[in-house]
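Read-outs throughout are calculated quantities, based only on the coordinates presented, and are distinct from any laboratory measurement. From a predicted model like this one, the values you see are computed outputs, not experimental measurements. Cβ atoms are built from the backbone, for glycine too; each structure is taken alone.
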Structure I
């Protein structure tokens, strides 16, 4: 079974579909059993989505600052990952 640390290390490969069937099943099994890693992956995917949307637009400084502030507030409310 994968550790939480391995989930973090392999999140990009999982998201991009660069895993074998066995690797993907092990990854999903861990996610099924670990709330912290499910939360991590959700935030990881949200970060990528927001970053790619921002890269497509040129935001005024005030709007960019507002988004940055909201991200900081949300990240401070997130429980840290448990250590293996």
Structure II
């Protein structure tokens, strides 16, 4: 699989550039979820980032969503499963 260096904006990964796996079309996923384990074995917290067009020299950036909502621009098809 191919990887592409992608910048993260906001949240705990702010300013980091990580290699993200891209699909057959050369695009990274619409949502990137980062699970963080709780310090005392409690339920893990999941930080959600949404893909957006990059600024300047990068193709894509992932922008932090503090609410962790589904991607706002994704179409909701009637036959799709709810997440």
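When distance in nm of label points 7 Å out along Cα→Cβ at positions 24 and 56 is worked out for each of I, II, structure II gives the greatest result. From I, II, which structure was distance in nm of label points 7 Å out along Cα→Cβ at positions 16 and 48 = 2.0 calculated on? Only structure II yields this read-out. Looking across I, II, the calculation of relative contact order in percent (Cα under 8 Å, 6 or more apart) that yields 41 traces back to I. Computing Rg and Dmax of the Cα atoms in Å gives 14.1, 41 for which of I, II? Derived from the structure labelled II. Source structure of the calculated read-out (helix-only ellipticity at 222 nm (-39500 (n - 2.57) for each DSSP H run of 4 or more, over all residues; to 500), 0) within I, II: II.
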